[in-house]
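Engineer: Read through the structures below before going on.
Derivation of every value follows stated rules applied to the coordinates shown; laboratory data play no part. Keep in mind the model is a prediction, meaning the values are calculated, not measured. Cβ atoms are built from the backbone, for glycine too; each structure is taken alone.
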Structure P
Amino acid sequence: MEPRDRAAEDKARQRVQDIWALVQPVIQAEGLRLIEVEYRREPKGWVLRFFIDREDGVTVDDCARISQVVGDLLDVADPIPAAYHLEVSSPGLNRPLRRREHFVEQVGNVVQVRTVEPLGRRRNFKGLLTSVGEDDFTVECDGQPFRIAFDLVERARLCYFESQEKRS
């Protein structure tokens, strides 16, 4: 990766962390959990996307309410200098795994992980999440355990249907 690309990626990652810190307490006060924040360029322009959840699921009304509250907060704080589209949704069945606690909740399920740099010769891992430590987790892939540090994860998600099949 080019140094300029790495710098832009680091800046975007920091922006997402800052936005997470800004909105997470507000979302929590509304009785919901923030699962993921994405800020990315898409065909329609820049999109700032929040995934929210709660124990008994998320409704369309929850998404609309959080969109209004978070939109007002972002208008005041103005953490993004450019125009963007704001979206709020449920994480869905194949939910993203972002934080340690998300991984802890999914031990025993099938997950798909992509790392920012190769571990051995691979960057893509799909298998059973067997354990979670303080700084890493273990995925059993192709009969072999792989320990992956949280800071090496580019993206990760639950594989809901494969997890259900394993339980049957």
Structure Q
Amino acid sequence: MTPALWFLAFIIAQRLSELVIAKRNTARLLAQGATEHGAAHYPAMVAMHSAWIVALVVFGWNNPVSWPWLAVFAVLQVFRLWILFTLGPRWTTRIIVLPEPLVARGPFRFMRHPNYALVVAEIIVAPMVLGLVWVAALWTVLNAAMLWVRIRAEDRALAPLR
């Protein structure tokens, strides 16, 4: 397999495994009395991220890999793990709110929405690994629109806990 295919396989495997973790955590949180917020925009968010991966595969599967951009992507994965381990069983791809204090350790000490910051960076960096500047630009705009909706919904949901 070429480096580009290995990179794409990693992204696909990572995102699929995260969906499994998110589904398990969501079910557990809801069973503990948590509530979901912003569910109406969730299918659009999934579609946007899925289309981003499809664009990476269709347009980047045979491209050379930029090793400096790949190194940046690797650093982002360390940040991803920090976020996942900090939230533990509270991490999910949905807005699920427990009537408990918010997590205030790890990257959450430094910023309000570290996972969204990570996603913004990944939507730019992953296409750059494959030289797909237009994919980075287009999905940055689409993601900005999605985050405008998503962060407002999440902030409204979490306001009573702040």
Structure R
Amino acid sequence: MKVVFGILAGIAALVAVFLMIGIFAEPKFEGKISGIVNAPVEKVFRHLLDLESIPKYRSEVTEIIREGKNDKGFPVWKERTDMGGYIHFEMIEKIENSRVEFFMKESSFGMKGTWDYRLEPQDNQTKITIVESSETQNILIRAIFVFFGKDANLKKELEILQTAFP
């Protein structure tokens, strides 16, 4: 019986430490990443605008629900996730073959922010720079980011873009 209580106490201590890490972790993140995508700028730009294809490249997204357009005429949509959650986005900037910026208005996991994709031609490839400015209110998600890196979203997004154009 002492062994069981010892194990339970150990688990409780680990959970408490994990929660404390999340409580004290900085909720805001500013970062950027750059890389080369093996496709011309026009193709990468069209890919970023193709909302219906998002589930093909992001396995956690199960459905895209278009909700119309914002006051600039740019799309507003919701992404349903495989864990039953959602992410609510809107495009806030678009410069042909040069830049696309998305605003995560809200999400079921307590995150919001902007992701700014800047495209530059490099021969028949594209140099892409992704700038993230985000905030996470959920202490569990903040704790996870401490362990996996606050730039995990940026790294994953660049990887997705690089594998979309082999």
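Engineer: Once relative contact order in percent (Cα under 8 Å, 6 or more apart) is calculated for all of P, Q, R, which comes out largest?
Structural biologist: Q
Engineer: The value 2.5 for distance in nm of label points 7 Å out along Cα→Cβ at positions 20 and 124 was derived from one model only; which of P, Q, R is it?
Structural biologist: It was calculated from structure P.
Engineer: Going by distance in nm of label points 7 Å out along Cα→Cβ at positions 36 and 140, which of structures P, Q, R comes out largest?
Structural biologist: Once distance in nm of label points 7 Å out along Cα→Cβ at positions 36 and 140 is tallied for P, Q, R, the winner is R.
Engineer: Also, quick follow-up: Ranked on distance in nm of label points 7 Å out along Cα→Cβ at positions 12 and 52, which label among P, Q, R comes first with the largest value?
Structural biologist: Looking at the calculated values, the largest one is R.
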